[in-house]
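Derivation of every value follows stated rules applied to the coordinates shown; laboratory data play no part. Bear in mind the structure is a predicted one, so any value in this text is a computation, not a measurement. Cβ atoms are built from the backbone, for glycine too; each structure is taken alone.
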Structure I
Amino acid sequence: MQLECYKIYDVAPEIVPGRSTRDWMDAFPDRQPYRCLPLSMANSTGWEILCPMDIKIIWNGGPNKEDIQLLTTGDPNAIASFADSHFQRGIVTFHTGHLFRTPPGWGLMTTGAPNFFKDGAAPLTGVVETDWLPFPFTMNWQMTRPGEVVFKKGEPFCFIVPFEHGKLEEIEPERKLLSTNPELEAEFHGWSKSRGDFNSKLNAGDPETRKAGWQRHYMRGEKQTGDKIDSHVTKRRLKPPKDV
């Protein structure tokens with residue numbers, strides 16, 4: 001599987017594997033959010049495209065292009081090659097600087113980095129057929145209210161995740177009662193009882209339970225029975241693009 005990232009010019013925004021860390025997660029006592037493995041795994045399931053400069057967006061709430069100002073601490077002449085207000089109405093368009101190519105049947109989901117928040121702006125998510133598209137796509141952010149939003153140099157402004165188009169259409173979701181799967185139902189009730197007992201001891205101040213702090217079955221990739229899951233992963237190690 002190849003993800004070809006063609007730089008349109010000699011200089012283009014950097015692309016790096018998604019980073020599992022977040023400043024707001026680090027700020028919690030004992031870094032508690034990292035106990036949620038699905039959270040940190042989502043953060044690193046894809047590639048980040050990083051801002052090549054500081055960008056401050058100022059929007060007065062108006063619908064026109066001139067209602068959006070773009071400022072930088074660097075060379076203001078470089079702004080136009082990276083960001084503009086092409087769609088107006090409080091939408092800022094960022095240029096990735098790359099033309100991406102995926103194998104036949106594969107595309108890219110483009111969005112903001114997971115669990116990476118910008119107060120006053122929201123990423124617009126797209127699905128791009130990069131197996132044939134002969135021109136680059138852009139990443140757009142919608143200002144959610146008048147005010148200022150800053151993207152710092154090195155922050156992700158776009159997040160890309162490859163996926164296979166045809167496989168999604170082959171999926172046939174089925175909804176049924178849990179009781180129709182006795183084995184899974186038994187595992188669920190075992191988990192539910194274990195979680196309830198643990199929380200009761202935690203609320204009662206049991207020393208051993210308080211020392212443990214939280215149950216680690218999912219983090220360890222094991223069931224309540226102690227059975228290990230061979231396919232379990234706790235880190236995503238994606239490859240960085242290499243220059244060829």
Structure II
Amino acid sequence: MAGDRISEAYEGKLSKIMQENSKKRIDWFCDQINENNILDIGCSQGILPILLGRKGLTVTGIDNDEESINYAEDMLSKENDDVKNKVNFICDDFLEYDFSDKKFAVIVMGEVLEHLDEPLVFLQKASSLLMTEGKFIVSVPFGINRHPDHKRTYYFYNFYKQVNQYFSVEEVIYMGKWIAFKAVSKNNLETKALLINENTFKNYENAVYNLDLYYEKEKNDLKEKNESLSDKNKKIDSKNKDLQKKEE
């Protein structure tokens with residue numbers, strides 16, 4: 001997605017907290033995938049396809065942002081030939097790109113839906129590209145995120161309602177500020193559909209509670225930083241006044 005710098009975050013080029021958060025999500029995705037023939041929709045700077053390529057898996061990453069794909073291609077050029085031969089990047093609009101009759105064993109859509117005006121159209125096309133026995137892994141930010149490019153806020157229900165129209169959701173995973181679903185094709189007769197029961201609501205409430213704790217800690221950290229800055233400014237003002245008195 002345009003402006004996303006996930007590879008730089010993963011590599012620790014932005015900040016420690018951004019690296020920790022991005023590694024948690026990206027490494028989780030990697031752990032879920034062991035099949036060849038993967039499509040990463042909205043691959044951004046290409047970190048996930050490259051990591052999967054290092055596992056010996058064949059991956060196609062697609063994104064409509066030229067700058068991000070250029071970054072991904074540059075990263076790939078530094079890999080060994082085995083990885084280069086496993087990974088392919090496409091700079092194009094996912095909805096307009098013609099995949100012909102190609103189907104994929106795994107389709108990934110990480111942090112894409114929240115950027116879209118019409119997320120259901122993306123999900124519908126993704127479902128048409130998934131093999132009957134394939135799996136779909138999708139994630140979005142959980143709860144309020146004030147990023148200027150985000151079109152909507154996702155909690156469990158609206159996320160589930162959208163994804164489950166085109167896939168059979170089997171599992172929900174909460175990762176702090178993110179929520180993910182593992183799903184399969186609607187045509188898969190062996191699906192183990194997510195059971196909505198008391199445990200579902202218990203897990204949801206725990207996730208909301210942990211999110212509240214995260215933001216409460218973030219708020220307190222900012223308060224402490226502001227108080228520290230205020231104390232430093234007071235000391236500076238005091239020193240300046242002392243200097244002015246000495247000059248007089």
Re mean count of other Cβ atoms within 10 Å over residues 162-169: value 11.5 computed from one entry in I, II; matching entry is structure I
For relative contact order in percent (Cα under 8 Å, 6 or more apart), structure among I, II ranking highest is I
helix-only ellipticity at 222 nm (-39500 (n - 2.57) for each DSSP H run of 4 or more, over all residues; to 500), calculated, reads -5500; among I, II the input was structure I
Comparing distance in nm of label points 7 Å out along Cα→Cβ at positions 106 and 194 across structures I, II, the largest value goes to I
For distance in nm of label points 7 Å out along Cα→Cβ at positions 18 and 42, structure among I, II ranking highest is II
